[in-house]
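Some structures to go through are shown next.
Coordinate-derived values only; no laboratory data. In this text, all values refer to a predicted model and were calculated from it rather than measured experimentally. Cβ atoms are built from the backbone, for glycine too; each structure is taken alone.
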Structure P
Amino acid sequence: MKAKGLSPEGEQKHAALLTNSAAVQAIVAAVEGTMGPKGLDTMLVDRFGEVVITSAGVTILEKMQVTHPAARMLIKVAKAQQEEIGDGTTTATLMAGTLIAEGVNHVVRGVPVARVIEGMRIGIQRALESLQRRSRPIDSLDSPLLERVAYISGREHADIAALVVRAARLIGSEKLKERSFKLADTIRAEAGVGNEVFMGVIVSKGRLNKQMPPFVTDARILVLDDALEPEGIEEEALATESGFKKYLELQADFQGYVRKIVDLGVTVCLLDRGMHDLAEEMLTDAGVLVISRVASHELQKVCDHTGAKAVKRTALRRSREELSRCLGEAHECYEDESLRQVRFLGGVGKPMATVAVGAATAEIVGERERIAKDAASSLQAAVRGGYVPGGGAVEIALAKDVERQRDLTKGMAAYGVDCVIAALRRSLAQIVQNAGFNPLEKVEDVSALQLSLGSDSVAINCDTGEAADMLALGVVDPTLVKLHAIKAAGEVALAILRIDTIIKMTDIEG
């Protein structure tokens, strides 16, 4: 990035700002073409020739090779947006890029960085306050707006939107509003299967051997966050009489622990790690369904759904009564042999829904899953924080509010407020540009119409190029997605604009 008319002395003085801004704009260029209903996909290719085709901003940012520290700062903020809300990374990236570019332009023309930062803070705060005032609540999970939120965030995949809404209604609004619960975690995509929503959880492992039952009803479930193996003894000790005697005692104790599992009526056993051959033989003979080496997050889901409490193998020393209180229950557990997974349905613990998203081929499984997770995250955000008009409409309304704040801002800080106005207008401009229309013309048309109609829901119909009411078209976005995007963009922009010098650190030994 080189400001027009900037002298060599000026370039040297603002070298860090110019370098950082150029790096950020390269990141913005990678995702801006994906924005809006007419946005296109990006192809990512690794050094082995593996290809990922996606329009998900966070996926592009996560997988692209980046070495510049300022660019990596922007990517970290986008990832934080994804982790907190699950959507809006492209919006946050575009806004941050515009804030930085506009801020640098003002600085190289002579506006002090401190004044630009001051004005940005004023503008961002005004935008956040205005956004919260304009937010509308979701009345209930039966609201048709929920499906519209999922449809738009899910890149207009109607089947995925319907699945996500069905799952949300099964789970209930109380669960959706819990900060620790993420609806996106219920999503699973599989090649060659149909779309499905059910109350239960899936473990991505099959039974330990084919002699174990593939189907269990009224299951009593033991979850071991450990291996099911006898305690070990050092080889040197085995060479002694006392050591060998200790080994036999440990083997006998272990057999007793396995018999205790059977006597407790356990019919399904899940393990974090492996299982000793003796235990496998005994549990197979007892008709117990065993699933070993289950991922920790899947073990936790099973515990939540069935009411089980994960224990270590040392817990097998406890009394039967104590150990019994750690068992979970489910109406049925069965293995899908074709997919090598086991489903747990009708657990007595927390209600857990699973959204199974089908894909025609293995190559598109990842993208279908990403789309569904975006849709689920946006739907949950709307339930938690309400919605606003989409399509870039609300950002234009916010820009008008910030413009009024600019008139009240004294001195050069007003230039920082201008940066926020430009960033807010960028969303609609990029959506319109990706749809093949003139962004300058359309943004001005929308701005004038909103002012004359007193509406914050006017934007551009990307199919016709004409101004339209986004609420009437059912184009809505979750308030929380916009709120966090503005905050995230502001935080990274202010942090980068404050960097005056870049110094490479040396490794100091000793």
Structure Q
Amino acid sequence: MTGLLCFFPTKSSAQLSYSPESMALGGGGTAYLTGFEALFVNPANLLIQEKNYTFQVSLLQSGYYFDSLEPISDLQNRFGRYLDLMAPYNSDLDQMISNREELIDRSFFENRSNAYFLNQTEINWFGIKWARPEKSFAVAARTRIGSRYRLGKGLYSATPLDRSDSFLINQSFTHQYQVLHEISFGYAESFTYLNGLTPSLSEFIVGIAPKLVVPGSFLDVQFRNRYTLNNQTGLWDNEIAYNQQSTGVLTDRAENFFFPQINPESPDYSASDLLRPTGIGFGIDAGITYLITFGDDLSVLRHEDDLTEKSLRISLSVTDIGMVYQTTKPFEFDIEPQTSEQEETGTVTDLLFQGAPNEHFSFLADYFDPSAFSSFAVREQAIEVSLPASVQAGALFQYNRFKLMGDVSYTIVDNAFKPSGFTLFSGFELRPLSYLPIRAGTRLTPGLPGYLSFGSGLETDRFDILAAFQLKSRRGGPTSELLGASVVGVKLYL
């Protein structure tokens, strides 16, 4: 798996799609995407034709997103570190803080008590779209790997946060990791009844795409460790709690940490072990698009050779509605919140947390001793995990070689792939030549850094060669730090 990723970079973040087109446009695409990728974003767009073809075939389209506590400007080092973090945690990969003041300014600015990070990989193994005048069909298979974590400022700074009536040191953290293998089947067609209600050249399109989901290893860690100064006693009230759910090979390390007397040896496993199936699940993606054409664009009349070139699209979709049932080595360890008085707070760490599976145990060893707690709960029952459900709305204005688009997405379920809440995407596409697209965009979302996206390539009648990348943006503007990239292995039109 690692060797394959070296040749086909992967994709990610709180983005709707990691196709090069979407990534270059900031990560949106509810109204924009019309290829097989629409299966996972808005299946209704499968009916829209922007090229003359019957079949679209894509292989090994992939992308990645990788953020870090400290900047990594060297591209080779950055991609190497990213690949290392896709494998299970290995203490040989430990990274120490090089500049604590810079780290605080970069990740905990404006007196923030938490910093949020995301590492993600997505590989579209294959995608096939069959375009017909009245209906279009598509099938695709992809693998998603998400690792999202939140770190309290107190892990890296001993300076308490001023919270009006008291002082707080937050040494809490969370880490969510999930692998999903998906096979999606979908179709789109014109909604004839609604079409007759409007006099203009327009049509309503509906699409639906059920999918089979096979989950890989899963991890959800919630560690609460907060110190609040008691103004009356002068001592610190320490609240501590812990909950972990895991499946697959990630459970082995948990059992070794919590019950070393029963499992004294730390297990050895590889990146491929994380991808092994641990259960089964089902999901559905669905959407609608209202397509309005103007000028001499008559494509909604479904003439066989007419392409959509001048239009306004308004789209709405719901994605990842469903559940996976994790049945291989399910494990949950739970300690209810407990409070005690302490004269001192916990020490800060010199270790950079990077988001590798099971890396959190290196932090727990310094802040948490499970043997000190006599009351805890252990469960070994199948774990039900919701898919990363979200709702999207988007609009696209297209006039010949120019497109302007915007999206808003609301994540319903907090998960390893996206933070809960709203995300805004915006971007544009300009074609100086019909076969040369130039795309740019950005994303705004609470809890994750901003970025600027760029992309281009070669798009002919028979094949596409595309690429996109994202540069991290800070308060002072864009940086040279590469957050994400996406490429197409092969995309053909027949």
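So Kirkwood radius over Cα pairs in Å, computed for just one structure, reads 23.8; which one of P, Q is that?
Q
For relative contact order in percent (Cα under 8 Å, 6 or more apart), which structure out of P, Q has the highest calculated value?
P
Supply the structure label, taken from P, Q, corresponding to helix-only ellipticity at 222 nm (-39500 (n - 2.57) for each DSSP H run of 4 or more, over all residues; to 500) with the calculated value -3000.
Q
Thinking only about distance in nm of label points 7 Å out along Cα→Cβ at positions 261 and 285, which of P, Q has the largest value?
Checked P, Q; max of distance in nm of label points 7 Å out along Cα→Cβ at positions 261 and 285 sits with Q.
Consider the structures P, Q: one of them gives 3.2 for distance in nm of label points 7 Å out along Cα→Cβ at positions 93 and 405 as calculated from the coordinates. Say which.
Q
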